[in-house]
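Read-outs: derived from the displayed coordinates by stated rules, not from any lab. Just so we're clear, the structure is a prediction, and the values are computed from it rather than from any experiment. Cβ atoms are built from the backbone, for glycine too; each structure is taken alone.
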Structure 1
Amino acid sequence: MSRTQQKHLSKRTLEQWLSEYSVSHQNLVNKKIHWLCVPTIFVSLLGMGMSLSVWFTLVLSALVLLFYMRLSTPLFLAMGMFILICLSVMALLPWGFKIWAAVFVVAWIGQFVGHKIEGKKPSFFEDLQFLLIGPAWVANSLMGHKNS
């Protein structure tokens, strides 16, 4: 079994995930872009999901929260609060699927611009689970923890 396969099978701690994620997020401009675009992508995904199927989106959100709970109770609580905030934003901005999809695309363009500035590829190219670590990285910053 290769080292990469072993890494995927292992259960990394939150600190390990954040440390690995931080490797490609050192440039201050890239960090600021991510602090804006990661939550925007998250809320736009919820918006698109809620436009298609409320129940499926809520079940998927619960599964995402279980992933965070396995990593850290404070992170689970922070992300639970963030999901509630996202749902509130969606109630205030009752946009349809197409608008949420446009927001999603623009935020991803921002992410790739940030990585171009950084000079490093996005972490999720290594492991798709990093798509869930990005929001954890932002939440960790907002909770006052230093991301290495």
Structure 2
Amino acid sequence: MNKKKEAVALFNQGFSCSQAVLSVFAPVFNLDKTTALRIAGGFGGGMGNLGETCGAVTGAFMVIGLKYGRIDIDDRIAKGKTYGVVRDFAQIYNAKRGSIKCKELLGCDLNTPEGMNYARENNLFKTICPGLVESAVEILEEILLENK
């Protein structure tokens, strides 16, 4: 199964968008799936249902950090590379999906009972979120290939 389909399948099983995105890339970076699911666990719904940065996007940012993140405090090149790739990802995602913010992508605020009810009643987690996860994985795959 390709990463896009695997991530969407994980999301459809009930994992958050951030968990779905990070966990499909985890093995590439020798990170076990359980740890990836735990790390990304608080980022769904725009970071804990705050409606801020989309979980699919934060999951992608974590993958970018695994690929390019600095491990030496003096490595300014790695830090700059990481930030640059994060900005590139955000720009592409925003152009493709219209925003990187959960509440803007869903058209409701999951941090309120009304917003959560609206999302559930209108099946947004089934109709919109899988496409957001798919887009994040697709963009990540392209970016990771370009920025070896």
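For the reader, a short list of remarks on this structure follows.
- Set 1, 2, criterion relative contact order in percent (Cα under 8 Å, 6 or more apart): the highest-scoring structure is 1.
- If you line up 1, 2 by mean count of other Cβ atoms within 10 Å over residues 47-54, the top spot, with the largest value, goes to 2.
- For -21000 (helix-only ellipticity at 222 nm (-39500 (n - 2.57) for each DSSP H run of 4 or more, over all residues; to 500), calculated) the corresponding structure among 1, 2: 2
- Among 1, 2, structure where P(r) over Cα pairs in 5 Å bins from 0, in percent, for residues 23-94 alone as derived comes to 4, 16, 22, 22, 22, 12, 2, 0: 2
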